[in-house]
Structure P
Amino acid sequence: MTPSFRRMFERLRADQRGVQLVELAITLPVLLTLGLGGIEVANYAISSIRCSQIAMAVADNAGRVRDSIDEADINELMTGAKLMGAGVQFADNGRIILSSLEQNGAKTGQWIRWQRCSGKKAVTSSYGLEGAGNSDSSLKGMGPADNQIAALPGTAVMFVEVVYDYRPIVGNRLLGARTLRYTSAFNARQRTDQSLKNGSNLAASRISSCSIYSA
């Protein structure tokens, strides 16, 4: 090796001007994966907590309506719940199903006296539709088979199901699109009439019917 070539090789070996660029090229995919993954996990956690809060709030507030309950009360509950979920676009991607569970007149089982829904997601109750168990023992309660809720005589349970289609903000490779489901139940407190009235004369289009899928 000639002296001039040796000097050029030593200068090249000592030159570190491209080291940082090479290090960035190696570490950038890892940093992006960690950063975007953290954002996705945080968004998923927020969406899950929000859906759980919606289920609990609707069931609790429906149980707080005293004396009797009206369609206008239901509309207020649903409006408030959708405002809670505005940050995760719940109204467009979710569904709230509120059921009034009572002991049926024959005292042979449970009965879903009425059911109201809100949200664009086309889904029905996983545990029974309005009128189920009216005069027989076909309905023992609502909820998972190993943890069913049943109403005591003379009262009602406000049982809420929340179903939400989670939409990833980064992409489907990390968590992927999935459906979140939450339930909650509260007893009706100080309510003597469990039937659902329409004393405010709401038009059919404004009633939170489970046959309507709208935000």
Structure Q
Amino acid sequence: MVRLVIFDLDGTLVDSETLNAQAYFELLPALGLDIEAIRERYHGMQYAAIIEDMQTLMCTPLPADLETRYRTRMAQLYQQSLRPVAGISEVLPQIDKLLCVATNAPRAKTEHALAITGLREHFADRLYSAYDIGAWKPSPRIFQHAALALDMAPTDCIVVEDSVHGVTAALAAGMQVLHYRPRTQPQPAGRVGYRAFHDMHDLPQLIAAVSTTNAQTDGTTDE
């Protein structure tokens, strides 16, 4: 029986991926990628991996204060324009499970994003950041950490993710995965425990279905 639903943050709860890409675009015009290309290339990646790739593309070290400037600009853009992912505000109150967030993002960014979008109340202090444990998706450790903190086994958990890195991490953690794919994205390798969906309004029904059949299904269905 599923007892815990673990949500990613960026692109799953808050519509932040384009704003994140915009901040990079403004600060690094010499990168040579437009906002959409930045969004697609770095979807779901940790900050350090993004910076390493950007340095390779630009063939030069990036400014030492880039992270500070990036976090500052990102916070400004969030304050101006951040919105919840379409449908998520309506469906969260319909989910009759314990809810938490497990994200590659720093905790301060997570709290800020959830406060701006009005979603904070659904998660209380159940916010888990990869920065707290020093391991980022696609490592499964952030999901394992969240489950352990809430005294849950992997079979007690469903993960809701929008990135292939996150799906890969959740599957490696031995958890059921609901992959939110509002746009065309590559499919992760391996399908056991995996379902894709395209509209957040379908989420409560999907969680209920997975919870009901969790003990007997191999989870290989997809839309």
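Source structure of the calculated read-out (semi-axes √(5λ) of the Cα gyration tensor in Å, 30, 18, 16) within P, Q: Q.
Of structures P, Q, the largest value of distance in nm of label points 7 Å out along Cα→Cβ at positions 25 and 129 belongs to P.
Where is distance in nm of label points 7 Å out along Cα→Cβ at positions 169 and 201 largest, in which of P, Q?
P
The numbers here are math on the coordinates, done by the rules we state, and not lab data. From a predicted model like this one, the values you see are computed outputs, not experimental measurements. Cβ atoms are built from the backbone, for glycine too; each structure is taken alone.
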